[in-house]
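Read through the structures below before going on.
Please treat every number below as a calculation from the coordinates, not as lab data. Treat the numbers as computed from the prediction; the structure is a model and nothing was measured. Cβ atoms are built from the backbone, for glycine too; each structure is taken alone.
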Structure P
Amino acid sequence: MRNDRERLLDMIEMCDLLMRHASNPDALATDPVIQAAAQRWIEVLGEAASHVSDATTAAHPEVPWREMVGTRIILAHAYFHIDQDIIGQVVSRDVPAIRDMLNAIAELLEEPA
């Protein structure tokens, strides 16, 4: 079973992928492969967030845990109503700040022995 630190590292990896491959608004608006990848990475981010322990989420209310989980649910279940402009806003506005918060928390958590 994955621990919180491992889940946070998974989430950081998804943020890195989004920032590296989906941060160009023109490419995100026109390339269906980038769109699909960005949606999938956001889904994984939300899925991992849903499995972070209550203790960690309560200790770090500055992280938008519920919003990440909610976004994952919307992407997974309302796939036919996805607005690429919103995906672009998430990538450009939210992901870098979330990545910084997750990294700070991961550094606080001990690496398993």
Structure Q
Amino acid sequence: MLIQLESIKSKMLPPQAEKKMRCWIRSRHLICSGNFFIFETLEYTTIESFSECVASLGGTVISVDPINKIWMGDHRQVILYQAKASLHTPHHTLKQYWIKSGSAYTKFDERA
């Protein structure tokens, strides 16, 4: 099942967007895989915020998919969403920041 985002018109300035994305890199919600940025979260509103950040930096969200259900306690499951985005600048400072401060796996990856 593919979830479509409405066309995002960013009201966020690029410095603010980059600051948010750096925070997500440090918290292991955002990783870099090849030429793409992969973002995982349990809250769909955060996917919308991520999409706004990507748009502000000149990139494109390619896909948003519900990839798993995660147990929260004994009786509740929540959906894990994964967004895949491309930033059109090959040597963007975010990729360099991810190399320095990021992880190869998100915090929701069972391998990590």
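Data for the structure
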quantity	calculated
Given -9500 for helix-only ellipticity at 222 nm (-39500 (n - 2.57) for each DSSP H run of 4 or more, over all residues; to 500), calculated: source structure among P, Q	Q
Parent structure of the calculated result 14.0, 45, given that Rg and Dmax of the Cα atoms in Å, for residues 45-92 alone is the read-out and P, Q the choices	Q
If FRET efficiency 1/(1 + (r/R0)^6) of positions 21 and 61 (r between Cβ atoms, R0 = 25 Å, to 0.05) is computed and equals 1.00, the structure in P, Q	Q
Origin of the derived value 34 (relative contact order in percent (Cα under 8 Å, 6 or more apart); candidates P, Q)	Q
Value 1.8, calculated as distance in nm of label points 7 Å out along Cα→Cβ at positions 13 and 85, assigned to which of P, Q	Q
With FRET efficiency 1/(1 + (r/R0)^6) of positions 29 and 53 (r between Cβ atoms, R0 = 25 Å, to 0.05) derived as 0.10, matching label from P, Q	P
